[in-house]
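Below: a set of structures, written as structure tokens.
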Structure I
Amino acid sequence: MKYLSTRGHADRKQFCDILLEGLAPDGGLYLPETYPKITAAALTKLRKAYHEQGYAELAFQILSLYIDDIPAADLKAICAKTYTAEVFGTGEIVPLRHLEDGLWLEALSNGPTLAFKDMAMQLLGNLFEYELGRRGEQLNILGATSGDTGSAAEYAMRGKEGVRVFMTSPHGRMSAFQQAQMFSLQDENIHNIAIEGVFDDCQDIVKAVSNDHAFKAKYKIGTVNSINWARLLAQVVYYFAGYIQATETNNQKVSFTVPSGNFGNICAGHVARMMGLPIAKLVVATNENDVLDEFFRTGVYRVRGSADTHETSSPSMDISKASNFERFIFDLLGRNGQRTKALFSAALQTYGRFDLSADPLFADAAKKYGFESGKSTHADRLATIKDTFERHGVTIDTHTADGVKVAREHHSDAKVPMIVLETALPIKFAETIIEALGHAPERPAKFAGIEDLPKRVHVMPADVEQVKAYIERHCAPAAQG
């Protein structure tokens, strides 16, 4: 299995090379040359593996389709080490919960930081440690978070041999709980950098550093954001797990509604569907920052500046520049790397937008790829949280509420289950839960008083050079050889 860049670079690389690299040399994102196809017989085998051997075995079998430069026994051991009841609080790992007629919640927030990012990040941490150990190398991870990626990455990497984490986040724009999860960590290999700006500023800094090839090579810079293919690949697994739990035969279809700001979570669903998983609809649920909803409705992709990026009660989706979106557009355009490059490195840089509304490929997109979309506001969020609690006795977080609200609008076929991907436990957004329900959500005992712990964080302007200088001060250059 070889991987190519969405922007047409000539290189073809193996999995372990792109695991440590992040962005391609031309600034593109990596995708496999082809998506492995899942036949009916293969899906039956995966169904059996999940029911008889559990999530770790399902993960191993799916990852094996994409990873051929790690011995099978080693990859199997990494999956078994990652997906345990001890780490994820339940042997089911991602249990499906029935909410109402035809509507289900897939619980993805049982990991160490109570967010779906743990599903991929725990695997990524173990893959990094394995591959760095095999090569005798070090890695300095530079990331950007709007709330959950940061803590998931830091909890996965803390204490890992050969790994340092430099995590940028928008200063003052995450919930108090999210900030406390990250900033209370005192591990020497964890560095929190609060950027005076919005998430998109943080993401731009990560991409700028990744595109400085000399700096990237000198300080061995890698990424954990969903621009890293390994992370997105790990997320593909829980689409299969959700499908298997919701169906009895391979003749049945399901739909997924996914709260998404950066297009990483739902891009994994796109990959699963391209592999042949019987998915009817992939519904993108956004908040007030509705750049993705606007595209799927109109064909216009229009990024917003910092001043026009709303600060909302589902802050992990306060994103107006979806970095993973390029992967879908590459597929939409028939895997035309040059055209993809023209849109993302020229049109967006020059005009802040591109328009595919008149393109026949866009006109066929919903039918061919299953995408639909919708948006949710603060008022919708409060109403959905209140209604879900009063009718079902279930408390959902603000992002999952966006998903449930949009899912109800798009669930049109009673025979096709609609699965909403839960994104986090409600305690991470307690202020809004209190506003909706009049009481605080349940808090796991291990996080009691976390907001009062000492903080370890460095605040700086949205300046690439200052971030690079900080990295230089806190790590040694990679060995030359």
Structure II
Amino acid sequence: MKYISTRGNSPEKQFTEILLGGLAPDGGLYLPGQYPQVTRVELDTWRQLSYADLAYAVLSKFATDIPAADLKAIVSKTYTADVYHNARSGSDTTQITPLRTLEPGVYILELSNGPTLAFKDMAMQLLGNLFEYALAKQHDELNILGATSGDTGSAAEYAMRGKRGIRVFMLSPQGKMSAFQTAQMFSLQDPNIFNIAIKGVFDDAQDMVKAVSNDHAFKQKYKIGTVNSINWARVSAQIVYYFKGYFEATKSGDEQVSFSVPSGNFGNICAGHIARMMGLPIKKLILATNENNVLEEFFKTGVYRPRTTAETAHTSSPSMDISKASNFERFIFDLVGRDAAKVRELWSKVDAGGAFDLRGTDFWKNIGQYGFVAGKSSHADRLNTIRTVYKKYGVMVDTHTADGIKVGLEYRETGVPLVCLETALPAKFEDTIIEALGRKPDRPAGMEGMEKLPQRSEVMEADVTKLKAFVAAHVPQ
């Protein structure tokens, strides 16, 4: 399997060659030269597999340069009930991602049973083990530079803490995560973890990470890698749970399923898009945004207009407070027929702070064949959904999952199972749960006093020069 850049000006690479990096040298994102296809026989065979074995089956189509025995050992080490043990009461932790039935035909795929209680653990735990494997092979080190709006950061830090040869520099928007999310990250005292609170919003932090990634001399000198969803390995790991959710919600490969996905940076739903392109029978990919509805606007109008920092709202589903979706470039690459020159043209407008409009083009006429529909959810919608789901089903959901359920139900079709992807456990968003239900959410054992732990972080202006200086000062030469 060879990987190409969405912007067309980087050489083809293999999986392990792009594993430790993020952006391609030309500023694009890596994608397979062509998507592997899954046959009906494979679908029927995979239905019986455990999560670890399914992960091996899917990932072996993408990581073709990792010896089979090594890849098998890595996924077997990653996807265990010991790692993913924070399931809700009544859930089967051996399933890793149990499917919870709200009512016949409406489900929640539990993705938040990992150490940081968010779906990001599903890919990040694998990434940590893949990184350690690759670095040991190369006798090398890696300095991870990432940006988070809430969940990526803690998932990355918990996956990488104590890993030999790895340091993590994680940027987050100062004061814009939940108290639990902040404490989860800033309370870590591991010497290889560095938290940097940026005076701005997530998009400012993400832009800084991209700017450093595009400084090839600095990136090479300080061995910079990334764990954000611009990293292909993360997207490939997330493809697995679409297959798992499909199998749990159906009885045969003749059925179709629709997935509702809360989306900010387009990474999670991008994995669904690729699963669908591989042949998984997905009817609709239902994209749910919060008030920062840049992606909803595109799928309804054909106009992609990223917002400015000042226009980006701080909401009660903060992990989606994103107005410039990094992974969206991967989908547009497919939409425009994999024409890298067209992608370069469109992103020259985006990178200059502008927008692009595909209305009236042949590309836009073909949008329907990809199965996307979109909707948005507000704070009032979130509260109402949390209350309704709790009252009707006895299930407590977090704010982002509530966004997904609200929009998913709007597009629900008779006879087509609706699988809503869980984003996080409610414990991560206590204030809004209290507002909605008048009670605190339950917390897994050992996390009761998270916010009272000592915290450490570096506060920084959204200044790339200062970020580079900080990294240089903390990387031994």
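Computed from the coordinates by the stated procedures, all read-outs in this text should not be read as laboratory data. Predicted model only: the values in this text are computed from it and were never measured. Cβ atoms are built from the backbone, for glycine too; each structure is taken alone.
Overview of results
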item	result
FRET efficiency 1/(1 + (r/R0)^6) of positions 191 and 311 (r between Cβ atoms, R0 = 30 Å, to 0.05) - highest-scoring structure of I, II	I
For 4.3 (distance in nm of label points 7 Å out along Cα→Cβ at positions 79 and 175, calculated) the corresponding structure among I, II	II
